[in-house]
Structure P
Amino acid sequence: MSQIDELQARITAALDRITKGLEGREAAGDATDVDKLRQDVEDEKLANAQLEERVRALHERLAARDAELEAARGAQADNLRRLDADLQSLRKANQQLRDNNQALREAHQAGIAEPHLINKSMLAELEGLRAVRAADRDEVEAVLAELGQVIATAGDDTTTETEDA
């Protein structure tokens, strides 16, 4: 980008010099050189307009890419918030299940509860633990995916900087 801005500044300076030269030539009355210089000015104006169009297009592409990245980050943040809420809910339910199982065990020791209910409760607790483990694995995978995207973005930025240089 800075190269384009530098070229644009150089072209503008050249146009100014040509215009001053034209004014001096017109005073001297050299019509052939004046026509050639006017054509040169028109050519430089055209080149300048083309460069400005390229700069505008590059700015638009950059803005679109930034918008895409921001949208992706927002979606990932939403996914992580939902995952976190699900995990908190699951952990709370498991804690409640453990507390219930403990109460059932104590009731059984007192001779109040039936053993098959305790077995069902323990099976439910095991299933809850498996669900927590699966949720934890999903959470780790989400974090790894996020890290992969950050690394890929950092790699793209490094590649872009190298190409610009």
Structure Q
Amino acid sequence: MRRLARWLNHLEDGMIVLILLMMIGLAVYQIVLRNVFSSSLVWVEPLLQNAVLWIGLLGAMIASRRDEHIRIDLINTWLKPSARRWLAMVVDLFTCAVCAVVAWYSMLFLFEEMGQGGNAFPGVPSWILQAMIPIGFSVISVRYLIMFFLDLLHMRPPMQEPHA
């Protein structure tokens, strides 16, 4: 199980690096085409826009892997460690539920996009580029569900102390 988790972590890390490098390369190529040859590739702009979506969701997935999402720790500063653990469990379940709802409705949106058959650019259906939305939110939801159960079984790695 740990081997699979490590492999998936490497896959996420590799994807974010490859997409970022692809974005930089295509943007530079597009700038050179425009400024030197007075031309451009029509498909680069929509691809870069969707790549930003992929980078954002991959970044969120990576942050959820280590439980490093942005959070407001106002209440945590006044709670005892045992109460912090229970609050973390509530937050984990809430995060899991919200991400599951977003994943569900984004999947419905994806099915609708598939049915309409729209293209992001010639030859590439828009649903392919938008498939990262339900995938990303599903992964985040599952990770927070796992963290909830790890905390319930007292197996969660120690949380960072709140900053005073």
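Quick look at the values:
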| item | result |
| --- | --- |
| With relative contact order in percent (Cα under 8 Å, 6 or more apart) derived as 27, matching label from P, Q | Q |
| Origin of the derived value -35500 (helix-only ellipticity at 222 nm (-39500 (n - 2.57) for each DSSP H run of 4 or more, over all residues; to 500); candidates P, Q) | P |
| Identity of the structure behind 15.9 (criterion: mean count of other Cβ atoms within 10 Å over residues 48-55, calculated), options P, Q | Q |
| Identity of the structure behind 0.00 (criterion: FRET efficiency 1/(1 + (r/R0)^6) of positions 16 and 88 (r between Cβ atoms, R0 = 25 Å, to 0.05), calculated), options P, Q | P |
| Structure responsible for 1.54, with Rg/Rh (Cα atoms, Kirkwood Rh) calculated and labels P, Q on offer | P |
| Test item: mean count of other Cβ atoms within 10 Å over residues 96-103 calculated as 16.8, pick one of P, Q | Q |
| Label whose coordinates, when mean count of other Cβ atoms within 10 Å over residues 56-63 is calculated, return 10.5 (choices P, Q) | P |
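FYI, it's all coordinate maths here, none of it is from the lab. Only a predicted model underlies this, so the values are computations on that prediction, with no experimental measurement involved. Cβ atoms are built from the backbone, for glycine too; each structure is taken alone.
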